[in-house]
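Enquirer: Below, each structure is written out as structure tokens.
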Structure I
Amino acid sequence: MLLKNYSFETVLPECNPMAETINTVALLSEDIGEVLPYLASVIRACTYDDNIKTLTFRRQGKGIALYPRKITVTRLRDREEAKGVLDELKALINNTYDNRQNIQPCYKKGGELRYLDVFKLLPGTNCRECGEMTCLAFATKVVQQEVQISRCSPLFSSRFEEKRKKLLEMLRAVGYEVPIEST
């Protein structure tokens, strides 16, 4: 076990004090810097920079950043949810640390995936088959990992084969789980 304890406080987002969500900052009892490259291998679709020892990713619409001595999480409902997310992260950190001998560390990973890059490669039909009102709304949810790309039925037709290949390659490159295409 690497991380034994943390303390945290919740704050309103600085840019919007009327927001319906809160953010949290957790101060860690131990330095977790040594496990960050292993977490970069375990967590899909993350960005890790070994020079500044920072690992960032999104999970269920929340922005999460891990630093050697702190964790920040955005878009939380309340203090109870903050504690639950931090407990999950603590378990992930400790499990990864305990199993690090079986994990190949990754010292530089990913780039930020932008929703406009995803949007440009979607069919652009706004057909709503995915359950979203527009392709732009769907692209945003794909980037935030709230929906799978496979929910876009038109993308998987022969008409959009080139766009599909480029989009799946882009998603795969930053660690997103994508459907395997038959060749």
Structure II
Amino acid sequence: MKAFIHKLSEILDKISGVICATILAGLCLIIVYSVVMRFIFNSPVTWQYELTLVGLCWAIFIGMPMTFHKQEHLRLTFVTDKLSPKVWTVYMDVIDLLLIAFLVAGIVCSVSIIKSTWSTYYKTIAIRNGVYYLAFPIGCAFSIVHLIDLILNRKPEDAPKAKQELEVA
């Protein structure tokens, strides 16, 4: 089970990376195209704003799990750096379990929003409004897998070493 979760975490991280890279490259092209059309040809692109909005949402929420996988998400370490390795392990497990609970709640709550917006479309692009909100539960599900992998593979040896204070003579 531990090996399966770890492999799944690796696969989801690669999928997230490909999706984010593709979306961000597409957004760069769309924005450049829009700027050229507006300022050179004096013909603004009406669909660019909504497509950029959807793309950025997807890049953010599909990119979120990548920070968990690489353990680069924002956290305050001034407390955890002072803990002993065993206490650090328990503390980090509790924090990750709380994060999982928050992400599960996010998935549950987002389902009703997706359902309520699925029947409507954006005004300038042929995409359902629910697609905008769909990125959040997908990102939460990917993040949950990464956090479970972190919990299963965390060891006291992974705790950060206490930094030595430099003494000024």
Structure III
Amino acid sequence: MSGSSPRVALLMGSDSDFPRLEAVVATLRAFGEEPVVRVLSAHRTPEEACAFAAGARAAGFKVMLCAAGGAAHLAGVVAAHTTLPVIGIPLDNPPLGGMDALLATVQMPGGIPVASVAVGGGGPTNAALTALRILGTFDAEVARKLDVYRDDMRAKVLQKDAALQAKVAAVQAK
């Protein structure tokens, strides 16, 4: 881990959300960050969620990630109790497939900012990468690792393109 204490907290409204959020933990760990992961509900444990958010800066956190489906109030409640960056991860729960969570996450009143990532598969990874980009603004090692990550993605896409071009050439040769 880049710091002596965890710098990223991942909060989720229910433990049943964790299988879809494992990518957050894996991505952060790949960059040397060990997140604190908690189940804290805006509706079922509001006092605990508010207390965690209010004490987050003093605890050394730099970024808060909040995942919830349905009414998805967790990110907003956390943002109301901290001035740290809060990134909402709207989950694609039934019956509305995440549209309700997305709208709840992006419709915050002025003065209580919550950033949002995509609903669905890419959202958790992008939330972790966004948190890492925030950390990279003041941690040169995280910024360097993000550059390597981006370069690796580029190389993989170019390899796939070269393989595709070979397949297209083989089809044209027939």
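Where a number appears in this text, it was derived from the coordinates with a stated rule and is not lab data. Everything numeric here is computed off the predicted structure, so don't read it as measured data. Cβ atoms are built from the backbone, for glycine too; each structure is taken alone.
Enquirer: When log10 I(q)/I(0) by the Debye sum over Cα atoms at q = 0.10, 0.12, 0.15, 0.17 Å⁻¹ is computed for each of I, II, III, which one produces -0.54, -0.70, -0.92, -1.06?
Expert: Going label by label, the one that fits is II.
Enquirer: Here is a follow-up. Between I, II, III, which one scores greatest on distance in nm of label points 7 Å out along Cα→Cβ at positions 39 and 71?
Expert: For this comparison of distance in nm of label points 7 Å out along Cα→Cβ at positions 39 and 71, the top structure is II.
Enquirer: Right, next: Quick check: -9500 is what I get for helix-only ellipticity at 222 nm (-39500 (n - 2.57) for each DSSP H run of 4 or more, over all residues; to 500), calculated from one of I, II, III. Which structure matches? Please list the in-between numbers first.
Expert: Details: I: -9500; II: -25500; III: -16000.
It was calculated from structure I.
Enquirer: Follow-up. Computing mean projected area of the Cα convex hull in nm², for residues 47-102 alone gives 4.4 for which of I, II, III?
Expert: I
Enquirer: Next question. One of I, II, III was used to calculate distance in nm of label points 7 Å out along Cα→Cβ at positions 23 and 87, giving 1.2; which?
Expert: Attributed to the structure labelled III.
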